[in-house]
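Take a look at these structures.
Since every read-out is calculated from the coordinates, none of them should be taken as a lab result. Note that this is a predicted model, so its numbers are computed, not measured. Cβ atoms are built from the backbone, for glycine too; each structure is taken alone.
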Structure P
Amino acid sequence: MALTPSPLAYVPFVSVANMMKLVHHVGIETFLLELTDAMEADFRRWESFDKTPRLAAHSEEGVIELMPTSDGEFYGFKYVNGHPKNIKEGLQTVTAFGLLASVGTGYPILLSEMTVLTALRTAAMSALAARHLAPEGAACMAMIGNGAQAEFQALAMKAVCGIDTVRLYDIDRAATDKVLRNLDGLDLNLVACDTAQEAMEGAQIVTTCTADKQFATILTDNMVGAGVHLNAVGGDCPGKTELHRDILMRSDIFVEYPEQTRIEGEIQQLDPDHPVTELWQVITGAKPGRTGPGQVTLFDSVGFAIEDFTALCYVRDRLEGTDLYEKLDLLADPDEPRDLFGMLLRAAP
């Protein structure tokens, strides 16, 4: 006879459909702002987390990665891929899911889609860096690369940093048109541009987010004026960069976790001992961020497991009082912990 699982067998599961409902329940910009604040709180306690570069399996087609961390009370990991070629086949470049567990018992306490959530947390991370590094009063951003991440980046900068103008460029005009449609009516001044250089005119924040897995030059040194904040999102694995090396040489560079960024970020182009500042040190006041109006700051963003941990914890907390999850029968929980086989026998038809 079929047995009814015990309550401990169930793990809350947030599907893509429920994640989207949760975002709308909270409000997209509120979600981004609250997630940024939660991320800042965790960066302030950076030293309490286990930290390791993500485990990556590279192939000619792309990369599959596992990103684990723990704060001693909870453990989290994300599975994520990056396959630039997928877009030509009508598939997502990035897909992901994640899990949060109790360190005390090892039992999972949340399983969630993270394709949508990764887009949100990546944008929140960009906004967090800009909150501490962008010029004071920055109102205009350039968005170079108008793919799946573009709208999230723009709305996060609006919600967190107060930008009101977004200058858009993509080699595929259809991508730019998509962003124009999606952000219409959301209180942003949107400007479609014909070149990356045109998009950067007047921008105090410049975000690059392209997907090609190759050494690329999306921005050259002559395109970057004094005083801007650069947010390099697209370079996130070995052999994949977006900025000319000369830009790096005259920028103050800020990173999440140097051991990972030196392998995957823009700074893979530089000597292994090239000076960088960890962003958590700026957030806590241990080291300076922006120090002058002419300074070029660069956030070499590759994504780190603590950001995903924060996102999963935020979703866990935001689910309270809602029905925006399913109970997934994930864990075997026999009445007698040692009698797993007996539970199997009793389930015989």
Structure Q
Amino acid sequence: MMGDILQRLGTLSPGVKHLSRLPRLSDLIPSSLPSPSSTVTDSQVPSLFREPYILSGYRPVHQNWRCYLLSVFQRHNESLNVWTHLLAGPVLLLRWWANVGALGYTLDAASLPLSLFLVSSLIYLSLSVAAHLLQSHSEHAHYFFFFMDYVGVAVYQYGCSLGHYFYTSEPAWRESYIGLLFLPGAAFFGWLSCAGCCFAKSRYRRPYPMRRKICQLIPTTLAYLLDISPVVHHLFTVSWAQEPSLPFHTLQIACFLLSALFFSLPIPERFFPGHCDFVGQGHQIFHLFLSLCTMFQLEALFQDYARRRDMVVEVFGERQLWWACVSFPALLLICISTALITMRHVHTQLQNKQEKDK
């Protein structure tokens, strides 16, 4: 038996040797394309791009756009921020495909909120990847892509609220004041979180004061507290033995709270300045926990959908389902408009700054 194994390993060794002859990824990129420049220290980029306690790994500004696209394969201080969300998208789609195959999912009125949750998740992941990959091009690009990132966060919040409301909420909660105002409130707070983050980003300059964090955290916290309220009520009123989704809901809440902690505080890099430039930044950990939160949400909502899909239209009515889902693209357009209006204001500020510097 051992001889057979060794013989098979021996047949693999030529194949392993051939792997070394395969072209590297860098060799596949045409020489006519510009290559990303080496990373630089914080003192070599404008203050807008500097992160507290991150001393190196910055990409030089004003390179060709292709350099920033190709920097997805480069080692810099945004690499993990890009890849944590870039990989989360395909994983999310694979889990969606697996659940769809297991449940016999069909696209109808009852499944629309679940579909929009997936769409909202992919939107926020894609816009986050674009922001962290392309923002180093210029100050104008930095503001624009992060404003779009805030749009993605707002849309994701509302996508979560649709899933929680139609699949997780209990009748007693829906009949409460919070339940009656939930969907319009979720849409409003989603827009408010986008507007608050855009305002804070455009209003304050580095080093950022605490007021900037407050403008970001208060609207997003209010949005989260409302969006998660049907889940919390569900956790405390339903028997865990009868609900397979409850462990996933608990995990999504735990992951979100941990992600909020690392988003709010520059840890651990605050205690190790310069040692977390490439790996270990708080924002990277925030991305990781937020991706896990989305995965657990998907699993929980599929469990809830499987249990309630035959009753959704009967309980809520097809009209309410369609109106709730039509409000999704409406919120997306309103948030994009808010970001573009703020961007116009920032564009004027940047033009005035350039004129003063001349």
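Could you figure out which one of P, Q the value 21.3, 74 for Rg and Dmax of the Cα atoms in Å was computed from?
P
With P(r) over Cα pairs in 10 Å bins from 0, in percent, for residues 94-245 alone derived from the coordinates and found to be 11, 39, 33, 11, 5, 1, which of P, Q does the value describe? All intermediate terms of the calculation are to be shown ahead of the outcome.
On the way: P: 11, 39, 33, 11, 5, 1; Q: 11, 31, 32, 18, 7, 0.
Only structure P yields this read-out.
Of structures P, Q, which gives 3.2 when distance in nm of label points 7 Å out along Cα→Cβ at positions 158 and 206 is computed from the coordinates?
Q
Taking distance in nm of label points 7 Å out along Cα→Cβ at positions 102 and 118 as the criterion, which structure among P, Q has the greatest value? Present the calculation step by step, with values, prior to reporting the outcome.
Working: P: 2.9; Q: 1.5.
When distance in nm of label points 7 Å out along Cα→Cβ at positions 102 and 118 is computed for each of P, Q, structure P gives the biggest number.
Suppose you compute helix-only ellipticity at 222 nm (-39500 (n - 2.57) for each DSSP H run of 4 or more, over all residues; to 500) for every structure in P, Q: which one lands on -23500?
The correct label is Q.
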